[in-house]
Structure I
Amino acid sequence: MKTYGVIMAGGGGTRFWPMSRKAVPKQLLNLSGKDLMVNDTIDRFEGIVEKEDIYIVTNVVQADTMRTATTGRLPESNILAEPAARNTAACIGYAAMEIIKKRGDGIMCILASDHYIKNTEGFQTVLKDAVKTAQATDALVTLGIAPTFPSTGYGYIRSGEEVCGTNAYMVEDFVEKPDLETAEAYLEAGNYLWNSGMFIWKASTILGYFERLLPDIYACLTEIGDSMGTPAEQETINRVYPVIPKISIDYGIMERADHVLVLKGDFGWNDIGSFDALTAIYEPDAKGNIGTGKRVMIDTENSIICANKRLIATVGVQDLIVVETGDAVLVCHKSKAQDVKKIVETLEQQGETGYL
């Protein structure tokens, strides 16, 4: 059975403003110092998925930029543009229907476009095992990350019995982001994994779950699927997609499905959700500082300084995030990194679209 790669790349990356903008969001930035995040993600499929079998689901605003950024890595026709943001269930269902209708059934390996993985070889080993598991069991398979500290920023998966000695475990529960005391208990228990949001399953299997658990969305996907390959395809997508109910694949299917397996991974994963997560990529200096661009730091500690067009100089500060992009400067305490998205919300309310 053919294996397909599906990359979810429609997010806005608002916690990385002002570097991340609507037309050029986080996944189209080079945060690792190697390549754009989406290209790093594509390259992780090497040896598992052929280039012509990799799909990217993005939005219409980013589609042209995405095509340019990924030139040579996959066919332009494999970049699917959502006319409206409808959350991850619609995104995954759209890709599954595209594959079923135009290519035939196969294993879908679904990754986010903006995650960082330090050990690519280790990741690929686990992904190959997950593909074999999905093909052999018809289960919904996800990857769980062995926690290295009691994180309160990730959801968790409670794993149960191992299935046939395959490094695949029954999923007993999905748990929301915990408080610190609960996270410490999860770490001590030993059977809790970070929820990575990476999924592996047959296209036919996930569409079967849509039909059973999310019939309203399935009806929309079926209408779109019936138009695929006809002159009415784009018109149908533009008309139907914006009315698909908004729900995540986690809430809509994963937490309700009856046959979910998790494979454990330990390959240096981080979802790079906000500026403070850059510590997973860059090695701090002797005073705990990281950053990029031209910087002069005097008596500066535990700070993240990212310069683009101008020099950033700091004196006598600590625990700050300072980001400069030419037209905007962000100054934020590290403890408030998650609140950067509020700036984007405020700019939208004020009609300052030029900064978005």
Structure II
Amino acid sequence: MTGRTPEEMRERVLLWEEGIRADSALYSRITRGVAENDQILRLIQVAPPGQLEMNLLLGAVQYLLIADPLQPLARWYPSLGGTRIDGDVMAEFVPFVLANQEAIIELIGTRRVQTNEVARCAFLLPAYNLVGRLTGRPLALVEIGTSAGLTQNVDRYGYRYVADDATVELSPASPVQLTSNTGRTVPNLARSIPNIVWRAGLDLYPIDINDDDQVRWLRALLWPDRVDRHRRLEAAIDLARRHPPTVIAGDAIDDVAGLLATAPPDAAVVIQHSYVLNQMARADRERFMDVLDGLGAARPVYRVGAESLTRSPRTTLDVTVHGPARETRVLADVHHHGAWIRWERD
């Protein structure tokens, strides 16, 4: 329980709404309604530290609706076959939350925001290619906050990079296809599939893609009016069941060295994280960087990060070389679900 006042919670909720407004009209409407409801604002304070309250609330609601899609509220959820767009969604959202308050509090208090949005691979791919270009080596990928490990299969997805001057397609036969707008042109870094020879990931609370309940939670975290994301998730899970990612329960600070020690010695090591550092306390983020600096003293460590650590919804993609002298190169501003990339340089 955070102990924030309703006014403080209202501010947090409305700030979250700014970030998702362009992506989900339904969730934007619901979030503005939640900001006006002190009872729900108090309820969502059970979220664990570092977790986004609205993600957990909306995930909990959709999780329950997936199990009971005949509820009146489900008529607003295209992911569940709903078609309703007019009227007052809060007239059904609020009663549903209050009627299922006990279950929702349990979910908010015990689950984590572990969206495994594979569309982020659209901006991770060029960052990996940069490391390959800099080192001339194949890549060993270590993903922090790997969730179900779906983004570990970055080299098994298809890509369509759309720019003002051209469109570049990669692996068009893949069952998972990702599209991203790259602005003026498609940089060279986005014109090939990276050579990944080894991959593994760490997560405090990993998700098992063969566990129906855990997959249901992954589905529940997706915006319900983005049916394309639901279909993409299903395709990515099917592919991952054929090419199982390595997902290990562990801590980024304490366990990354042990995992890194198992990577092939002739590969360039890439540590990747997206929307993970915001869940760490500042002191833990600094400890994590210090650990990577120490590891980089013996073997170069390239860290690919996509994070938004300010009140701005801006997400920055960068590549950092860890070692005796830490050096960061900013590549782009990116959409949090990979819809667009705005490059600093190629």
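Bear in mind that the values in this text are calculations on the coordinates, not laboratory data. Here the structure is a predicted model, which is why all the values come from computation and not from measurement. Cβ atoms are built from the backbone, for glycine too; each structure is taken alone.
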Seminar exercise, completed: Structures I, II compared on FRET efficiency 1/(1 + (r/R0)^6) of positions 166 and 254 (r between Cβ atoms, R0 = 35 Å, to 0.05): the greatest is I
Problem set entry | Label whose coordinates, when mean count of other Cβ atoms within 10 Å over residues 94-101 is calculated, return 15.8 (choices I, II) | II
For this session: Name the one structure among I, II that helix-only ellipticity at 222 nm (-39500 (n - 2.57) for each DSSP H run of 4 or more, over all residues; to 500) of -9000 was derived from.
Result: I
Seminar exercise, completed: Highest-scoring structure on mean count of other Cβ atoms within 10 Å over residues 118-125 (candidates I, II) is II
For this session: Assign the value 18.1, calculated as mean count of other Cβ atoms within 10 Å over residues 70-77, to the correct structure from I, II.
Result: II
